[in-house]
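K.L.:
Scrolling down, you'll hit the structures one after another.
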Structure 1
Amino acid sequence: MVQGVGGSSPLSRPNDFGDAVDVPMIHDTIIVGGGSAGCVLANRLSARGTHRVLLIEAGPDTPPGRVPEDVLDSFPGRAYFSPAYNWTDLRVHLQPLPHNEPRPPAERGYEQGRIMGGGSSINGQIALRGDPADYDRWQAMGARGWNWEGVLPYFKKLERDMDFDGPHHNKEGRIPIRRLFPEVWSGQSRAAAEAFAAAGYEYHPDMNEDFVEGYAPVPFSNAYDRRVSAAIGYLDPVTRQRDNLTLMPETRVKGLAFEGRKVVGVEVANTDGSGGEVHRAAQVILSSGALHSPAFLLRAGIGPAAHLRGLGIEVLADLPGVGQNLCEHPITAVSSYLAREARLDPRTPRHIQVNLRYSSGLEGCPPVDMQVNTIQRSAWHPLGKRLGTFQIWVNKPFSRGQVTLNTSDWRAEPEVEFNLLSDRRDLDRLMAGMGFLAELMEHDGLKRCLLDPFPSSYSERVRNVNKVSFKNWLATGFLSTLMGGPGPLRRFLVKNVITQGDTLKGLMADDGALEAFIRKTVTGIWHASCTCRMGAPDDPLAVTDEAGRVRGVEGLRVVDASVMPEVTACNTNIPTIMIAEKMADAIGAD
């Protein structure tokens, strides 16, 4: 039966005489989701010429020679906000919900890639591995074989490092990784580096080899100022010509097909959303991300039994951890109008060039638990080109959220509650971080190039302005011209149009106002993870084992950021590709 799609349909179809006949099993593996993990799996599993692989992606394909220009762009601001590449109906709760009150509607969107390559086709292209201690903790939490020694070979396997060599790097992987060094940094980046050095931090050229406090060039998955997504890197022309690999873009999967407790395929929807064809396979791999992979499991009856029964979903496997343990990096920011000499050189369009890692020193928090990104271009539009931003985020958050369902309807997006700052330690670190940024703004070099700093946030209003449209271009162009005028006019616009009253000086003088501002404006940085986490057999909240196999059912795996036991102390794209590389070997061994 097909389960988890609001009904059932047979795994057989009538022949010309009206008799039911079994659908032949034409695939060994079906991968649901052509994102950062799915593209890797499609490449590696189909490398065996006899292993038949079907990759299904809900969004458009990006074949060689036809990758959209906004996807290829080194600056991601246009692709990230394009409705053509996103799950536009997805809405999330960022802050904790009040208890004993009616549940409010989800307050804002949350960009998740709906395109071949997934997030790697629209993200900021930051290519960090994270802290070796991240992976040692994974193993300590029950993910056997996922310590630093176990994952380093796969970080090396995926990369073609264009700057560094040696025992910790590789020159032949499918994802090029490069950096912009100080000689080509923008004025803001150079001034930020001077401020970091004045605060006592050292320069480290390779963040992927030295996970220590200090500032460094940001590595990114980009060659010659052109994005290299997982789709570009792993679904190259030679891979696409394999007879045993089938790509099915712009196709929605309604649910998983079962025989008893064994997954035997998936049902895809017709273009009108009605029931479509059932594709059979020996195994199915969910690679749909930390929000959609658990939703597939829940709709199939795999998850917390009480939650499923409350929705009228028959329980196939009672796994309390499905959708739980949702992790994100909470973030806040300070922005400024950039003096002309501080802006990006159009010949070097990378908008993030240097960042800082440091330790909060808060009791109970690990070392190097905070990060500052310097952003030289805040958006695609005219005003964004003149605004610089310092983002500060908690590398190792303690707050946890969850993914649940409101309905068993496969068309509906899941209910997502991030619960950011539900753990007081995350709030305290962001408050201290804002104080740190305010002190940095007093450095002479930054004071010269950053005019009228103000507390900023990625609000729904900002999100709407960032959508690519002529109306937004026109409005931001007019505002940008005014902001370039006299200082009193700029400060009036900052206070009354951009921030709606909040000032950096005012927040620094009032802890209550600072806490209220951060609680109101905190957001994530699109690093959703950990909702189907790996763990030991005796861990009641573990959903998958170290090879991605889902507990309690056969023929089903999850391979994406959702299997992380806890979020890495870095952007999650490169760790997700690493996970897929390592899992591909485990699947091949099976």
Structure 2
Amino acid sequence: MSILDHIKSAVATAVSQLYATPTEANAVQVNPTPSEFTGDYTIVIFPFVRAAKKAPEATGAEIGAYLQENMPFVKGFNVIKGFLNLEISNTWWLDFLADMNNNADYGRQPRNGRKVMVEYSSPNTNKPLHLGHVRNCLLGWSCSQILDAVGYDVVKVQIINDRGVAICKSMYAWLTFGEGKTPESEGIKSDHFVGDYYVLFENKSRAEYAAWQDTDEAKALFASRTKTELTEKEFFGEYKNKWFNTHSKLGAEVRDMLLKWEAGDPDTVALWQQMNNWVYAGFDTTYHRMGVAFDKLYFESNTYLLGKDLVEEGINKGIFYQKEDSSVWIDLTDAGYDHKLVLRSDGTSVYITQDLGTARMRYEDFGAEKVVYTVADEQNYHFSVLFEILKRFEEPYAAGLYHLSYGMVELPHGARMKTREGTVVDADDLMDEVERLAKEASAEKIAELSPEEQQDTIQKIGLAALKFFMLRVNPRKRMVFNPEESVELLGQTGPFIQYSFVRTHGLMKRVSAEQIDMSNFNGYTDILPIEKELLKALYEYPAAVQQAADEYDPSHLASYCYNLAKEFNRFWHDVKVMSAETPEARAFRLQLSKATGKVLESGMKLLGIDMPERM
């Protein structure tokens, strides 16, 4: 039981005994004491004033006296209006520090026997991973690590969108214009190679559309438009998708290729396998560099027909209804949505059909009671509908579904990235850039390291800059990623936290080299306020991990790590460590530094960030 739980329980007992009013411990409000007041933890007294039939100050004084008498670790108290500030004894803090440094799993909870599945990345196989995928992967990976830390058995999955019109665009472009080239023959990373053909197709398609707009057919269509207020540019901007499906020769070729794939045409399937394998090889390289992995991969080519059995089941249960054209729908108006199509009139699936089937299949595979879908906020409505339908099916995992929705990532100039124009920022290029900036910032400081150690350090700093900058923002917020700002050593950045860790690591190396005794610190009784603040920050680590897990939000943990690093740097600059006044003070401050390094390393690891030994 934490000290906060002890305080809440003792306050509930005090109110029950002093005022004959039964009180639940979870009704007691306890917060860290503001820095301008004396104390460590503050109890809100106002809820107990009626039971005490006394003024808040008198009520607080009585409860404070009870706690000081009955709780050995309460050193003293003071009352400010309706707030009771408790001072925790130095002995308790010294014991906490010793226990913490002896606990290799500090901040982690025992296994709880419950399973959660986290889905993330889930790219298309027509182009490389890009900046949006980076935020997706980092959120999904970090959430999986945080959930593991609070006791869950975590299954990490992705569903790869490896079929459909977009994939056929890359296939058609390579088959038509590729001249037998391969990633090896061109010296291009294999997923970038395939992506280049997707961009090529889009460029050819734009040229075809531009030429078609000059035809008599297009001009007649514009003249007959129903929205007469639309300009020619606006009209043809809206009409492009319909044109692609009804007039485009390239569109017809792609649709024909997709039909051949669905029919199992050997040559088309062989081409599909070859190009997808190129992309998978590129993805694997990027994932490894990014530091993320998966326990199981699902492929849309294997799942796109799933869900049809659930549609039939839903009709029989009265969850779905069928229209005269044989299409199948669900009425969700009572849940605040609309009527949603779940099966087309020709019997083909829509995305919601596939997702229903995939959800059930994955439950059969792993039995996870919670499922976290890491998907951009553009799909908020889709997942609201999906979750509502699964609830109506009374799926055993339906209550544990969560959409980890995240906002768009923008560049500093604010321009939204668009894949089809070929201007998307690839994940590989992004990692190259932050590592380049990290090298510029740290080259002189790590010059004495071996080339291998230099490269390892630069990679760790660069990836820390990228990951921390992404994860420090609440997922639901849109964000601007600034590579230059991300590598700065001052401010809320990954390298700043790494640098704080490196200081603690350097101290521990010196302790080891000089064989300094760190064990004799129990005699250090005059803990300074700045040391107390650092102790309290360390004590809050498990709660920060738990909050991040409860809210599926790594930004809570990122903020904690940053604030702990700031607190340590204040401590570092304001007190002497190796040249402390007494051996006991030195041992205590070394223990405090060791604990800080331990927690920073642990917390950043949950964010997917590794710590360097030198910077």
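K.L.:
Where does the value 3, 13, 19, 22, 18, 12, 8, 5, 1, 0 come from, among 1, 2, when P(r) over Cα pairs in 10 Å bins from 0, in percent is the thing being computed? Walk me through the numbers on the way to the answer.
P.N.:
Numbers: 1: 3, 17, 29, 27, 16, 7, 2, 0, 0; 2: 3, 13, 19, 22, 18, 12, 8, 5, 1, 0.
Computed on structure 2.
K.L.:
Of the structures 1, 2, report the one carrying the highest value of percent of Cα pairs over 36 Å apart, for residues 241-528 alone.
P.N.:
Working: 1: 35; 2: 41.
When percent of Cα pairs over 36 Å apart, for residues 241-528 alone is calculated for 1, 2, structure 2 comes out on top.
K.L.:
Using the calculated result -7500 for helix-only ellipticity at 222 nm (-39500 (n - 2.57) for each DSSP H run of 4 or more, over all residues; to 500), pick out the matching structure from 1, 2. Walk me through the numbers on the way to the answer.
P.N.:
Numbers: 1: -7500; 2: -18000.
Among 1, 2, the structure yielding -7500 for helix-only ellipticity at 222 nm (-39500 (n - 2.57) for each DSSP H run of 4 or more, over all residues; to 500) is 1.
K.L.:
Identify the structure, out of 1, 2, from whose coordinates distance in nm of label points 7 Å out along Cα→Cβ at positions 257 and 393 was calculated to give 3.9. Present the calculation step by step, with values, prior to reporting the outcome.
P.N.:
Details: 1: 3.9; 2: 3.3.
It traces back to 1.
K.L.:
Taking relative contact order in percent (Cα under 8 Å, 6 or more apart) from the coordinates of each of 1, 2, which one would give 14? Don't skip to the end; give the middle numbers.
P.N.:
Working: 1: 21; 2: 14.
Matching structure: 2.
K.L.:
Can you tell which of 1, 2 yields 17.9 when mean count of other Cβ atoms within 10 Å over residues 233-240 is derived from it?
P.N.:
Structure 1 accounts for this read-out.
K.L.:
Quick check on the output: 4.7 is distance in nm of label points 7 Å out along Cα→Cβ at positions 49 and 145, derived from one of 1, 2. Which one produced it?
P.N.:
The value was obtained from structure 2.
A short reminder: the numbers here are calculations on the coordinates, not readings from a lab. Note that the structure is predicted; figures quoted are calculated from it, not measured. Cβ atoms are built from the backbone, for glycine too; each structure is taken alone.
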